[in-house]
Structure 1
Amino acid sequence: MNRPVWAGMTASLQRELHHLRRDRADLLLVTLLPALMLGVMAWLFAASVMRDIPIAVVDLDRSAESRQLTRMLDASPGVRVTSQPSSLADAQSEIRRLEVFAVVLVPRDATRNALRGRQGAVFAYYNATYLTTGQSAVRDIVEAVSAWNARLLGERIAKQVGPATLRAPPIAVQSDILHNPARSYELFLLPLLFPAVLSLGLALAVAASLGREVRDGHLRDWLGAAPWAAIAGKIAPYVALFSLYGALGVLYLALLRGDGIAGSALLLMLAQPLFYLACAAVGLLFVGLTRDMGTSLSAIGLSIGTALAFSGATFPVVDAPLFTRIWNVLLPLTAYVKVQTQQQFVGAPWSVSLWPLGTLLLMVLVAGGIGGWRLIAAARSPDPLPPAAQNEAGA
């Protein structure tokens with residue numbers, strides 16, 4: 001690196017650090033606030049797994065076996081029988097009042113039909129407007145009913161018809177949970193929330209930092225003779241700081257709350273600065289195109305602020321509308337989540353993660369290149385004011 005470039009980067013870095021020392025509000029926004037948000041989210045999801053979800057049991061069978069099922073449901077760690085209404089209509093009223101999230105209905109003569117060799121049924125209804133809570137309750141209900149069914153088969157039906165006449169179904173489905181066997185919501189949500197929140201904070205900080213130079217009319221003086229070095233120096237402290245937050249978040253989840261890093265820790269750490277550099281490039285792109293701080297911050301809120309919903313990790317994008325699939329590909333969070341899942345949880349070969357890492361690098365070059373080029377062009381133009389200021393001046 002030649003002397004003018006190094007001098008330009010150093011001067012820009014010192015300029016930004018000086019601003020942060022002088023402006024306590026901006027300093028707190030990139031230091032205390034992100035750490036506080038990560039800590040609050042870690043505390044909120046520390047319970048890991050949903051417990052004691054309230055459900056109702058409508059027992060129309062009123063037999064010893066159906067009462068045993070109610071006790072087994074109440075003993076299940078995931079659900080808690082909070083009421084036993086006399087009818088399904090009463091149970092549905094409790095669902096509408098959000099007092100319970102699922103209802104188990106044991107029809108009349110259900111166990112008698114089973115003991116006579118006919119098909120019995122137990123019905124489970126859950127509130128799909130609270131999809132995650134309802135599905136979690138239904139999983140525990142199915143497990144409790146399966147255990148009750150096996151007990152009924154072994155203790156009552158086998159005694160009546162004889163053990164020799166019992167046979168297993170010809171084909172059975174056996175399912176195994178991979179890479180999150182405890183079904184921990186902490187290990188599902190926090191690896192997504194941590195980078196989503198941090199990427200938004202970094203992009204906003206970078207856009208505010210760049211936009212401040214445009215707003216105050218210092219763009220030309222700040223960029224100087226080595227404009228790319230000046231841009232790199234201004235972005236560097238934010239990328240370094242948020243990369244540290246991201247690495248600490250990964251280590252917290254892997255070493256303190258999870259089972260370690262299944263794949264390459266080196267690639268996972270390499271992904272941190274690449275990801276946050278890509279987010280900074282998006283901020284640079286919006287500032288370069290608009291040359292207005294307010295517009296840039298709004299655009300970041302609409303893009304990076306909504307990245308979690310479009311990343312494919314929470315809501316599927318398979319067979320989604322074309323816009324959703326294109327937007328999914330353009331978001332830095334999408335590529336980062338792939339690397340994180342592959343290396344932290346799945347243990348994929350390192351070569352598999354080269355593609356999403358390359359995608360992040362491409363975003364840095366394309367978005368950062370376009371944004372920097374437009375910003376430099378604005379500084380070299382006769383009137384480096386933003387379009388909004390030019391309109392006001394003309395008026």
Structure 2
Amino acid sequence: MSAFDPAAATAAYMATLSPAAHAKATAYTHGGEWLLLWSCLVTIAAAWLILKSGILLRLRERLNPNGDRPKRTILAVAATFVLLDFLIQLPWTIYTSWWRERSYQLSSQSLASWFGDTAKALPISLIITTLFLLALYTLVRRAPRSWWLWASGVAVAGVILMVVIAPIFIEPLFNRYTPAPDGPVRTEVVKLAEATGVPHDKILIYNGSKQSDRYTANVSGLFGTARVAMSDTMFKQHADMSEVIGVVGHEMGHYVHKHILWFAGFMCVMAVAAFWLIDRLYPAVRARIAGTSGIGGLADPAGLPVLMIIAAILGLLSTPLSTSMTRFAESDADRFSLANAHQPDGLAKALVKTIAYRASSPGWLEEMLFYDHPSVERRVRRAMEWKAAHPNHVGAPYGPLPPGA
């Protein structure tokens with residue numbers, strides 16, 4: 001019998017999709033890469049319009065003419081900015097988050113349902129953003145030379161807090177999460193969870209098809225709230241048990257290796273750099289676009305649009321760094337799945353289904369700049385190489401999921 005060839009096996013998996021399907025995925029992916037630039041420009045335009053309207057300046061002068069009520073003024077100005085920015089960008093958000101997804105058959109959510117989710121998300125965003133900006137401007141006023149260092153700590157602490165509470169208070173507002181029902185899926189998932197030290201009550205299924213038809217699963221939460229959640233799309237897209245175990249093994253890798261803490265550490269470094277740059281760039285950018293409008297230094301909340309313009313540009317420029325960090329964690333989770341779930345073909349079949357929204361074979365530069373996951377072709381090849389290197393550890397193949405699994 002001929003030796004197993006990882007390259008040929010990878011090519012065979014890539015060939016399970018038609019050239020038309022690959023072309024469609026490439027068009028969607030390339031369009032999404034351009035959206036990074038367009039979204040940055042839309043954010044800049046929205047902030048510029050708010051700045052030129054003078055609304056925030058007039059609000060600041062009305063609420064705090066003597067400069068003795070900074071907290072109330074910061075909260076009001078920040079909330080006004082968030083609402084105005086939301087309204088100005090709403091047409092663009094509808095296009096990118098709803099219309100484009102439907103046009104590529106990646107979502108069947110109605111516009112009314114999308115607006116319902118957006119209406120739930122807006123007050124959450126409003127509260128979180130205004131409280132963070134209150135802390136930010138307070139630090140700028142009290143520690144004008146070192147505020148950027150303290151602010152990065154506040155940002156990371158806030159993100160960790162949100163990660164901890166999201167599975168309990170936020171995610172249930174948008175989706176229904178339930179334990180995997182008794183049956184073959186739960187039996188195999190619990191077996192894998194016990195083998196990897198993951199509490200089996202942390203394995204949930206949610207109605208992700210409400211928002212998206214993407215084949216996906218995720219890990220969320222931290223410490224006692226961390227959990228692995230599988231979208232019901234996995235079961236609606238003719239998955240077999242090998243796929244489910246391969247994907248759940250990947251998500252368990254995120255859980256066991258605490259990748260969320262990796263991201264928190266990475267974000268802390270990025271936040272220090274970003275706030276330091278904002279501190280240095282703000283005076284020049286304010287002079288350039290605000291001129292003699294009456295907007296003061298960085299401590300003036302009426303200058304919030306200037307700060308947001310700088311942040312948008314820095315966010316765009318830092319994309320390769322953030323995507324590289326995420327790719328590293330995703331590769332680590334793949335290795336965990338292969339080493340513990342032993343389902344290279346199941347993982348490969350699941351990965352092929354994600355090509356619908358992520359072109360399979362980008363060039364190295366495109367992958368480095370834009371991909372927050374390694375390319376599907378690269379991930380499948382690694383799975384096949386693991387299969388070739390560990391012929392005695394490959395798990396027995398499962399069949400299709402039985403009805404009601």
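We did not get these values from a lab; they are worked out from the coordinates using the rules stated. Worth saying up front: this structure is predicted, and the values here are computed from it rather than measured. Cβ atoms are built from the backbone, for glycine too; each structure is taken alone.
FRET efficiency 1/(1 + (r/R0)^6) of positions 207 and 359 (r between Cβ atoms, R0 = 30 Å, to 0.05) was computed and gave 0.65; which structure, 1, 2, did it come from? Please report the intermediate quantities before stating the final value.
On the way: 1: 0.85; 2: 0.65.
Of the structures listed, the value fits 2.
Compute Cα Rg over 2.2 N^0.38 Å, for residues 87-126 alone for each of 1, 2 and report the one that scores greatest.
Working: 1: 1.42; 2: 1.17.
Top value of Cα Rg over 2.2 N^0.38 Å, for residues 87-126 alone goes to structure 1.
Could you tell me which structure in 1, 2 was used to calculate helix-only ellipticity at 222 nm (-39500 (n - 2.57) for each DSSP H run of 4 or more, over all residues; to 500) as -22000?
Numbers: 1: -20000; 2: -22000.
Considering all the candidates, the number was obtained from 2.
When Rg/Rh (Cα atoms, Kirkwood Rh) is compared over structures 1, 2, which one is greatest?
Numbers: 1: 1.15; 2: 1.01.
Largest calculated value belongs to 1.
Thinking of 1, 2, which structure, once distance in nm of label points 7 Å out along Cα→Cβ at positions 223 and 375 is computed, gives back 1.0?
Details: 1: 1.0; 2: 4.2.
Considering all the candidates, the number was obtained from 1.
Distance in nm of label points 7 Å out along Cα→Cβ at positions 79 and 95 was computed and gave 3.1; which structure, 1, 2, did it come from? Show your work: numbers first, answer last.
Working: 1: 1.2; 2: 3.1.
Clearly, the read-out refers to 2.
Taking distance in nm of label points 7 Å out along Cα→Cβ at positions 39 and 367 as the criterion, which structure among 1, 2 has the greatest value? Working shown, then result.
On the way: 1: 2.9; 2: 2.3.
The structure with the largest value is 1.
Given structures 1, 2, which gives the highest value for distance in nm of label points 7 Å out along Cα→Cβ at positions 287 and 335?
2
Quick one: relative contact order in percent (Cα under 8 Å, 6 or more apart) came out at 18 when computed from one of 1, 2, so which one is it?
Working: 1: 18; 2: 24.
Structure of origin is 1.
Determine which structure produced the value 66 for percent of Cα pairs over 12 Å apart, for residues 31-70 alone, calculated from the coordinates; the candidates are 1, 2.
Details: 1: 72; 2: 66.
Among 1, 2, the structure yielding 66 for percent of Cα pairs over 12 Å apart, for residues 31-70 alone is 2.
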